[in-house]
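These notes open a run of structures that come right after.
A short reminder: the numbers here are calculations on the coordinates, not readings from a lab. Because the structure is predicted, anything quoted here is derived from the model rather than measured. Cβ atoms are built from the backbone, for glycine too; each structure is taken alone.
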Structure 1
Amino acid sequence: DETGADVPVDANLVEPVDGLTWKALARPGKRLKPGDPIIFGEGFEAEVIEKTSDGETVLRFNRSGEALDAAIERFGAMPLPPYIARRRPADQSDRETYQTSFAGEEKRSVAAPTAGLHFTPRLLSEIERAGLVRETVRLHVGLGTFAPLKASQIESGRLHEEWRRVSAQTAAHLNEIRAAGHRCVAVGTTALRTLESSATPDRQIHESSGPTDVFLQPGYTFRATDALVTNFHLPRSSLFMLVCALMGTGTMQAAYAHAIAQGYRFYSYGDACLLLP
């Protein structure tokens, strides 16, 4: 810091800028300034390059590519949502339990798509034996998932950006399934947001790749999703507004009141529900 003293730093990597550089949430952010070195482990360090207006710290590492990924894996810990991290630190079991069984190799999300945590390899096999068809899409969960809603976001109808991808093959297959009268069931709000970002008003899903800032709130007409498997969400969040858009605010308020009365578990390691509009 400015006094020259060593200060413990916690950096939650949010988004890559290039091969060497990441945006991060660093604490204590106020004591960091451009040019400060941060030593994460033997031979692994970064330099503070910039402090952004939205509170993020830009770090440039002394490694890149696979070497950087390996160092992060060795010296880093699984980032947990704030409401879990406040209760306990991450442990080795979180590397397996706070990760879906079908996760890709690109480690770019700030959190797991938690509805997917319920789907073990055994359950996925049972689903396939029952005749259901599984398709995959990709979305890098962004920091805005945990950010409180702002009035400006509600007024503009735009939310935080997240990167998503739907392949041409997946889009064509989903369109065929729906044209035949079958449901498209999104597993998690991440999958739903990806699908809706890739659909047109004629209810056709298209190949897509890139950022999306779509904000699904009451009044929205769904184009690509017929049902949703999702956990129970934080109040005053964009995710609760999403399920209200799908099911109606009154219905979801009643459902959440029932869940609370029955002692259902909320949030990341919690229970799931199937929403059928």
Structure 2
Amino acid sequence: YAAFSINVPWYKILIFQSWQQEMADFMGLVAFPTALNAMLRDTYHFSPDSEDETHPPNQVHFRQNLNHSDIQTQEEQNDRISEDDFMLQSSLRKLYHSAHQQYSQKTSSSNIQITLRTVPVSSHLESLIIVPLLTRQKVHDKPNLRHAYRNVYKHIHAAQLAIGRRFNIYELYQKIMDQLEQLADKTATYDNDDVWLESTVIAQVSIQCQEIFHVKDVNLNQTIQGQDTGQEQNVCHLVRFEMVVKWNAQTNESHIGTWQITDWDDLLGGNIWFK
């Protein structure tokens, strides 16, 4: 159902498996390096014009010296930009901003050089699920929705205890549908005569990369993080994507959002917003 909700045809879902690899390739070989480049620009405040345009767009090549005087934030500017315009979700962006500032405050050196080269080689779709009727933004606006599905389970469990037996399949189906209908009433968005319901599709993709990464204290000529061997390392990243899909309950019209990276390598423990 998650695949169907993002307009993958039924015949491809049931017969062909190529759609999974196509999705994984887009996420791993296109979206991931693009988002990584955007994160580096946003965190270290360098202009895209300063990048070496000889490198393919699906690769990450970053090498920059950072001085204490360069540490600044763009939070006020970023607050004026819609969250949908970012390829990285705000919690992940803030993590890198915070780490950059803290690291710069702790180190005694006034000249740090960061080198990162990432070339995605292959990718695999690990999982694809849908969270019906809930989005990260709705849970942010109404925190009580965070436990909406746990509450459905608790309601059904209490009802079974009250009658002293388990529901049969038909009864269980009816109870679940009743609870989902109540949840839909709580989360629906009304636009004139239209009723829109929003759900979230979550994908996890493993991405095999060839990487060079190290952080160097230029003053001491000393590598303080990573390996400055000049040799590429095989690295696998697990990246979590989210997309909001909207469905019109009257017309059956659907709108698909854009993929946003919410976590990678479990830096945020999955950045999970529902229970």
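Name the one structure among 1, 2 that FRET efficiency 1/(1 + (r/R0)^6) of positions 232 and 248 (r between Cβ atoms, R0 = 35 Å, to 0.05) of 1.00 was derived from. This figure was derived from 1. State the single structure among 1, 2 that was used to calculate relative contact order in percent (Cα under 8 Å, 6 or more apart), giving 12. It traces back to 1.
Can you tell which of 1, 2 yields 0.99 when Rg/Rh (Cα atoms, Kirkwood Rh) is derived from it?
Working: 1: 0.99; 2: 1.05.
The read-out was computed on structure 1.
In this comparison of 1, 2, the computed figure 1.22 for Cα Rg over 2.2 N^0.38 Å, for residues 144-215 alone is attributed to 1. When Rg and Dmax of the Cα atoms in Å, for residues 64-135 alone is computed across structures 1, 2, the figure 15.0, 45 traces back to 1. With distance in nm of label points 7 Å out along Cα→Cβ at positions 120 and 240 coming out at 3.2, pick the structure among 1, 2 it was computed from. Attributed to the structure labelled 1. Here the criterion is mean count of other Cβ atoms within 10 Å over residues 168-175, and among 1, 2 the highest value is seen for 1. Work out which structure the value 0.00 belongs to, where FRET efficiency 1/(1 + (r/R0)^6) of positions 112 and 152 (r between Cβ atoms, R0 = 25 Å, to 0.05) was derived from one of 1, 2. Source structure: 2.
Of structures 1, 2, which gives -10000 when helix-only ellipticity at 222 nm (-39500 (n - 2.57) for each DSSP H run of 4 or more, over all residues; to 500) is computed from the coordinates?
Numbers: 1: -8000; 2: -10000.
The read-out was computed on structure 2.
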